[in-house]
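Values in this text are rule-based calculations from the coordinates and carry no lab data. All values reported here derive from a predicted model rather than from experimental measurement. Cβ atoms are built from the backbone, for glycine too; each structure is taken alone.
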Structure 1
Amino acid sequence: MKHLALLLVICLLPGYSSGDELKPFTSDGCSSFPDGTWQENRLWLSCCEEHDRAYWKGGTYQQRLDADNRLKECVAAVGKPNTALLMLAGVRVGGSPYFPTAFRWGYGWPYPRNYGELTEEELLQVKQLTEP
């Protein structure tokens with residue numbers, strides 16, 4: 001039990017990562033949320049894909065908050081401000097880096113990974129995987 005508590009403390013340290021290999025970018029669209037309306041079934045999909053790019057690479061708590069707010073603004077800009085607020089609530093609750101989900105903050109890195117500035121080496125990996 002003592003070892004489990006120590007592991008938990010280590011995993012919650014800022015910037016902790018169990019590995020340093022970034023997986024190629026993937027997007028599942030709006031995850032467990034529709035990609036649009038019944039009439040326009042991909043109305044805000046591009047908003048979610050851009051949001052996924054931020055979540056894939058991860059970073060600081062502020063960067064996550066900024067990404068979540070950009071998602072809200074993007075969805076509101078396509079004419080769905082109430083949907084935007086609902087989506088914001090969902091990503092704020094469900095996107096934590098502490099959950100071992102495929103849509104968590106920093107999902108491109110091995111789990112567990114906490115909030116933290118990306119190192120120069122990590123930023124290089126992001127650049128290599130995002131440039132054609």
Structure 2
Amino acid sequence: MSESEQPDFQPKENRQVPPGIKILVAEDEESNFRYIEKLLKKAGFDLFRANNGLEALEYVEIDNKIDLILMDIKMPVMNGVEATRAIKKIKPSVPIIATTAFAIPGDREVFLNAGCDDYIPKPIRAGELIDLILKYIA
């Protein structure tokens with residue numbers, strides 16, 4: 001990523017990121033994860049990665065201090081919709097934000113009905129993602 005392509009990391013209204021916020025990123029594509037990792041670590045979040053929905057579910061079963069989950073929908077082993085349903089059964093209070101590059105009309109409702117709290121389409125804009133995260137953790 002060149003200097004001119006650096007994402008905008010400033011949240012609206014100069015909101016501050018609280019320290020120690022743990023975000024689980026369920027993302028199977030390395031390049032997508034690296035982009036999210038770069039912008040969220042720079043913003044001050046602590047990140048953990050799951051490579052598929054099953055890993056995300058297992059992570060939540062082990063670590064009860066996850067503050068928010070970014071859930072890719074199209075993943076191997078267990079997709080994001082299945083993982084969200086399973087996670088919400090064991091930890092209904094954790095906010096889950098769905099992410100996908102291949103949304104079609106009606107998908108947002110599917111994600112929300114599965115238990116996702118919100119949705120952001122790919123390609124993800126840095127400022128928009130940070131503001132969406134702050135909406136659920138502030």
Which structure, out of 1, 2, was Cα extents along the principal axes in Å derived from, given a value of 38, 31, 25?
2
Value 1.9, calculated as distance in nm of label points 7 Å out along Cα→Cβ at positions 41 and 65 from one of 1, 2, is from structure 2
With relative contact order in percent (Cα under 8 Å, 6 or more apart) derived from the coordinates and found to be 25, which of 1, 2 does the value describe?
2
Which structure, out of 1, 2, was helix-only ellipticity at 222 nm (-39500 (n - 2.57) for each DSSP H run of 4 or more, over all residues; to 500) calculated from, if the result is -12000?
2
When you work out distance in nm of label points 7 Å out along Cα→Cβ at positions 25 and 105 for each of the structures 1, 2, which one comes out largest?
2
